Structure 1
Amino acid sequence: MQTSAGSSPVPGTYPVTFHPHKMNQKNILDNAYSQSIIFTKSHYENFPVVSLFIPKEFRKHIAVVYQFARQADDLADEGNLDKQIRLKNLEEFETKLTQCLSGKFEGEFWVALYNTIQSKNLTSQHFYDLLSAFKQDVVKKRYETYDELLDYCKRSANPVGRIILELFGIIDQKAFQYSDSVCTALQITNFLQDVSVDLLKDRIYIPKVEWQKFDVDEKVFEFKKNNTNFKSLIKIQVEKTRAFFSEGWKLIPFLDKRIKKQIIMTILGGEKILSKIEKNGYNVLDNRPTLSKIDYMKIFLKAYNG
């Protein structure tokens with residue numbers, strides 16, 4: 001296998017040749033996975049990606065998947081680059097993924113990702129779906145219908161859940177459907193949590209058809225008019241999202257002890273954010289709810305005993 005050529009490396013990477021039959025294979029993989037775990041621990045926020053509930057032998061695989069998604073997300077979102085440059089960077093990142101899947105690597109990270117995808121028999125399309133959602137974030141700032149939002153979630157969040165199930169050898173269509181409900185709920189929860197943050201990027205993920213039900217328009221968001229109509233709008237979004245979580249709880253019986261408690265903790269974390277939104281009077285324009293250390297402790301104990 002040869003190094004890739006003709007594409008500029010993502011910052012922090014460099015061309016590397018990976019020969020599975022050589023003795024340094026393990027060193028390359030061990031270093032790459034170690035870097036992914038360090039990267040993951042330094043970046044995640046609300047929902048622990050590498051937790052004590054995850055068996056040690058799986059943490060490196062989850063970390064490298066997280067690093068893939070986060071690096072792509074940063075290419076779509078970070079800095080003040082023109083959208084055409086962002087799209088170009090994402091296209092280059094996608095090219096690196098394609099090269100990786102064919103055994104050509106721009107750096108050790110891609111070696112680890114390749115090893116995870118191959119050894120755990122992951123569906124590569126999930127990774128391309130994630131990239132399509134990140135590209136959409138660059139060009140799409142408003143959503144007209146709820147179906148449009150769900151289509152975005154289908155590519156931005158649901159693939160992650162399916163990847164996690166595949167990592168643990170869970171291949172069941174019902175489990176995938178319930179996982180999709182969990183991930184859609186988590187994604188929309190994040191949108192509700194980040195209304196004030198997304199506004200700074202001129203993004204509103206709450207569909208316009210939902211605004212219209214409560215006589216809410218752009219100016220309500222722009223001038224942060226946390227009036228009765230806006231609160232009613234957010235209240236309904238919270239209720240809809242809770243319904244997705246409710247459906248998602250049906251995933252739990254499909255899980256074994258290696259992953260069950262982590263998924264329970266993740267769902268509880270999402271539901272807690274929704275509860276904080278309710279407690280704040282649905283004022284997501286001025287308040288961004290987050291989980292405290294005490295919240296994490298309570299959620300951990302509840303999941304541990306669940």
Structure 2
Amino acid sequence: MAVSRYYSNTAVPGALGTGISSSSASMYLAATPVGYPAQFPFTLVLEPGTANMELVSIGSGSGTPGSPWVFSSPGGRGFDGTVALAHSATAVVQHNFSAGDLATSRTHESLGSGSSVHGLPASAWTTSSLALVASTRLSNSTTSVVTWASIPQTYSHLLVLAQARLTETSASVDDIWLQFNGDSGAVYSYLTMSLTNASGSLLYGFGNGSSVTSVPAFRVLASQTGAPANAGGGFAFIPWYSATAFNKSVYSMSGGGYGTSALLDGRLRWCFYNPAVQAAVTSITLTAGSGTDFLTGSSFSLYAMA
């Protein structure tokens with residue numbers, strides 16, 4: 001794996017305190033080094049601009065007689081294509097970068113994917129840890145169902161984000177219901193913990209459903225609720241959606257509120273899908289509650305995680 005190197009803009013050039021041979025393992029300066037990197041490795045140039053120039057890589061030390069700089073092992077002498085040479089006392093020493101520093105970044109840019117330059121596999125660059133699979137923003141108020149089909153199976157987990165408002169006029173809030181794989185069988189169940197503040201005081205409760213045909217993934221506001229700008233929504237996490245060993249789970253947090261009045265409604269949901277034959281999730285359907293539609297501007301996004 002490639003090793004990080006360290007640099008300083010304040011290193012003061014110095015001179016060798018004593019001569020070194022082509023096989024010496026350490027060196028120090030005649031005067032106490034000033035401004036050199038405190039972390040290792042870093043690069044020094046011995047006798048820069050002469051036929052005797054050598055690059056060395058420093059692996060430890062302080063550059064003083066009591067704590068000399070020790071050359072990196074292996075490859076500390078004759079670093080980055082130069083040749084290990086003997087240098088006499090008072091030879092000029094400078095801190096600098098080398099051609100290899102520039103070539104490393106250029107090589108990485110030209111490859112555009114994983115390489116030995118940074119030691120990571122190509123998948124670290126070609127496969128995002130969080131990828132947008134689908135995004136839907138409604139331009140009218142006549143849609144009651146949003147479906148994402150052909151969900152890729154190359155990830156492990158799914159994240160659904162929703163912000164929506166329903167056309168329903170008979171209620172202030174209602175749910176968005178979720179189904180997997182177009183399955184409308186009575187193979188879903190859920191548990192709800194609700195928190196509301198509709199009357200100015202905190203109320204809470206629990207609800208559940210079993211052997212139902214979909215689950216209430218999101219709580220949102222409806223048209224009876226205040227100004228048209230008042231929406232609702234949240235997020236739902238679906239772990240191990242592409243596996244087939246176990247039934248599927250949905251864990252969600254959602255709700256809505258006016259922002260300027262007493263109405264607040266929040267829901268925590270634990271939802272489960274357990275068909276007769278376990279299968280990977282290949283499609284997700286979101287349906288507006290109580291047979292209504294989503295209002296214009298309602299937005300839904302599906303992300304996949306490695």
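Coordinate-derived values only; no laboratory data. Computed from a prediction, not measured in an experiment: that's the story for all the values here. Cβ atoms are built from the backbone, for glycine too; each structure is taken alone.
To which of 1, 2 does the computed value 23.1 (Kirkwood radius over Cα pairs in Å, for residues 65-240 alone) belong? Structure 2 accounts for this read-out.
Structures 1, 2 were compared on distance in nm of label points 7 Å out along Cα→Cβ at positions 81 and 233, and the highest value belongs to 2.
Quick one: FRET efficiency 1/(1 + (r/R0)^6) of positions 33 and 273 (r between Cβ atoms, R0 = 41 Å, to 0.05) came out at 0.05 when computed from one of 1, 2, so which one is it? Computed on structure 2. When percent of Cα pairs over 34 Å apart is computed for each of 1, 2, the one that comes out at 51 is 2. With helix-only ellipticity at 222 nm (-39500 (n - 2.57) for each DSSP H run of 4 or more, over all residues; to 500) derived from the coordinates and found to be -21000, which of 1, 2 does the value describe? The structure behind it is 1.
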